[in-house]
Structure I
């Protein structure tokens, strides 16, 4: 069926549509109240459409659609598909997957506070997302000073027989050894939630009541601890600015536009006080109106936000504002209002947020400009010091990682214009080399990489990381590693690529045909860039090596026991902590573990200890 036939069959119903290019890649995802009207609009006159739409339509070779019952369902599905495909023409958060959250594990008997990057429906309470890990870690440190919750993981908590050091320095109430009741601990957890929700006035009342009770019972030590908590909370309150005399809970969102990106600032106002703020950068916004940008942000942000207030003040009206209100109301379970103030204190508040967004954008652009200048200087220095014919816009660096020759891996990292290009990074699992032979391992990696380059040239010139020719190759190592690599490059007909070995000890650069190493000036931008690239290649190789070793470590003698599958294995290790502890456990204790039966427990007990044969824990 050609495009025209598919357009004729489009239903007049709400849904989501996916545009694909000639390679079948999803390049745009959109939602529509009427699929028939919206999708057809792309193929009508483009006279008044922005360049981005012209480019999109030019690349559309096919489309598909999914019908939904309501527009709200279409909005949710659109977000999920954008997240899945990351289409070229959709607006996206920069570093979308990196935002952390603060998590309070309310699903545990004695909850704890931790930082996570995944928000799940697991019964925990989440706050975020945060754009600054440093600021989030500072919040966690403050919470742990104010509220002595446990910090140990669940497995070690269940195995602990005596209080840890944190308990001795009054940073933990030691629920592991029964030093605090579940009821008292629960009160402290509720106080943490109040603090994070910005309800410090209610928290202070609770703390005051607890202090007075302790004092009445002549428990002056605990009363003094609560007094210190009150002082700390009051110190936090003094730093919080009252921005809404009415005492409302609301988010305030405004933007500042740059040449090719948008900075959006979010102020979190709780009980009328500014308790925090975050900023986010959006890309691919060049041809969008301010309303379209705001719409894209609201959909992406509140799909991951841990909390939705009853009122959201906006600097610019969003398209589909009524629809987004309806969706947020469904998610929250109570009415949510999006409001664009036109006068009064609320307008001043929005303008203040917009001013902060502009400052953040200007600082970001200045920082980016300085980095670009520094990177350009580094590349020019490299070209001069290494006597390169062309500016090394694309630099590839290779490293090998292994322990005594086991699980050998290679890494390829790519820097373009002085910055890492993560999408072009590649890892190699060494398959033809036995033992700790870095020379042979490097030869295997480079042979595979440049054979793939030739193959990609035969695939219609498809653009991928292997299809590009580097301007400069850096090998982590000295003369030996360099010689091994040059041998492969000459063999494959790519010997014209400038190749250098960078030795760690003295930061010496070795090149074929020159006896003495090249020493770059200390403090030069060229040396800093090469060190950064080399360290990145090492980090990338080591992380892959650790991952492979971790998979081996996860396999254990439990995998050999008949009837013990992955779920039972996880439950056993969660309960006992190690195979050694499982071996010491009685059959009755094993049978009490989640998922275990008496029969499985007896077989496990016999296998681990019944034969009298010593078995190694892997």
Structure II
């Protein structure tokens, strides 16, 4: 037997007080009274022998001393002293991701996690070392290997929810490393999602602080793009989803505002776990602010309900078109994109290859270079041979005509708004890219359009000729297809960087002051951040503008955080109890047993005093 708080054993000297009162009691005195009638009546009711009176007195003393003893032992917290039970350290992991802001109307999930952590750290022995980790997209060690409980509580109170997606596994790796520095260590994790990979070498306990009843809808996807072949028009792709744990379908309203005026209003009805993609056409000028706000009845989480993005100035893509047999309809399609201000086309001849200027996208038509370029994405139109990751061969004659095609991936960005219902084409190249690319169109049993990424380089390949295809040149499908392919390939280029929404937790180059139109969970507010160096970590949801004039958007857009989890029944925390049952039992049950014993002794002594005259 050992004591986790042995300092309280010094209070045992208090037992001398009732012992002294018992040993030095005042003796009975003789007092003259006018009558003995009343005392004779009492004597008949309480006729007892001397040994019984002496036994009652000893019993009264024993009960009083036991009350003192059990109370002091409970404060000292006894534990069974067996090998391996000595608690070395506890590493506390607290989830601070966006979903921890979900509230049941009283407290948030983070506040509930803090309450559980405070209660648990108090139950630990004074010799135990504690560490504190707060995590969202990455873990932050707030306290490392300390016995200072006040500092632990102070740092615990400074924790706030971050509008970012949580990475539980990354935090667990750090916690496991801290736990390995001490013997008999434990990891205590409070959040709404347990880590998927628990090491058997470390005791792990997950405290589920999820909501008992969930009702949440949120924006899980956002991307702004220029509308094809238009001026001053944009399209916003928005995905709205409902949490799978919702008890019933939820009604929601999505409101889009540009420059403060309402541009779109959509009413949605979402079943639990359902997601709905939307395309919202927008019309505005550079610098105007697009604000999206989602409102749902009884929504428990506000961080995923809004997006703010400035309408950017679009820099034209620099496209290098290299061919020895240009197709006139390819030239018309590229010319239309140039006229719309979306492209700058640099036409080259195979004889001048390699080019001296690096473009955003290479377009090779009826030709492929011997040395495959890796410095920019490639659109290969009707390739005549194999090169790099492509295996292709030109078909003899005028090619193979097909009256219809099959679309295998209609949701792919390259096929956005491309209608294939009346489309017929002529295959001029046999391409074999199934091992590295995704097939988008099939003509008969042959792939005629493929797209994908090879070694970090995006690639689109077509196996048909627009001029030889009967209907393709007369429909808007080919210009749209070519424009989509160019913009999908160049999605990560500098020309489109302002269109791409950043995620919370990412870094941007932003020296000095960065101003925000930020979402605080319930409304848009002005805010500002200052970076000490040249990099700024995005910790807000909203639109930002740097001191250098660069503008952009930062979104949460996380299906994981929007899918707020429901509280699971007790038992999910069995990991710790199963691995260290004696420690948990001895530190928690013994003091409770002693305190209940004190209460029982007091009730028993009260009964004896009032009913049996034991005093």
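Work out the source of -7500 here, i.e. which of I, II gives that when helix-only ellipticity at 222 nm (-39500 (n - 2.57) for each DSSP H run of 4 or more, over all residues; to 500) is computed. Value -7500 for helix-only ellipticity at 222 nm (-39500 (n - 2.57) for each DSSP H run of 4 or more, over all residues; to 500) corresponds to II out of I, II. For distance in nm of label points 7 Å out along Cα→Cβ at positions 111 and 351, the calculated result is 4.0, so let me know which of I, II that is. Considering all the candidates, the number was obtained from I.
With mean projected area of the Cα convex hull in nm² computed over the structures I, II, the top value is the one for II, the highest of the group.
Looking at percent of Cα pairs over 28 Å apart, for residues 191-326 alone for structures I, II, the greatest value goes to II.
For the read-out relative contact order in percent (Cα under 8 Å, 6 or more apart), a value of 8 was computed from one structure; give its label from I, II. The value was obtained from structure I.
We did not get these values from a lab; they are worked out from the coordinates using the rules stated. Every value quoted in this text rests on a predicted model; they were computed, and no experiment measured them. Cβ atoms are built from the backbone, for glycine too; each structure is taken alone.
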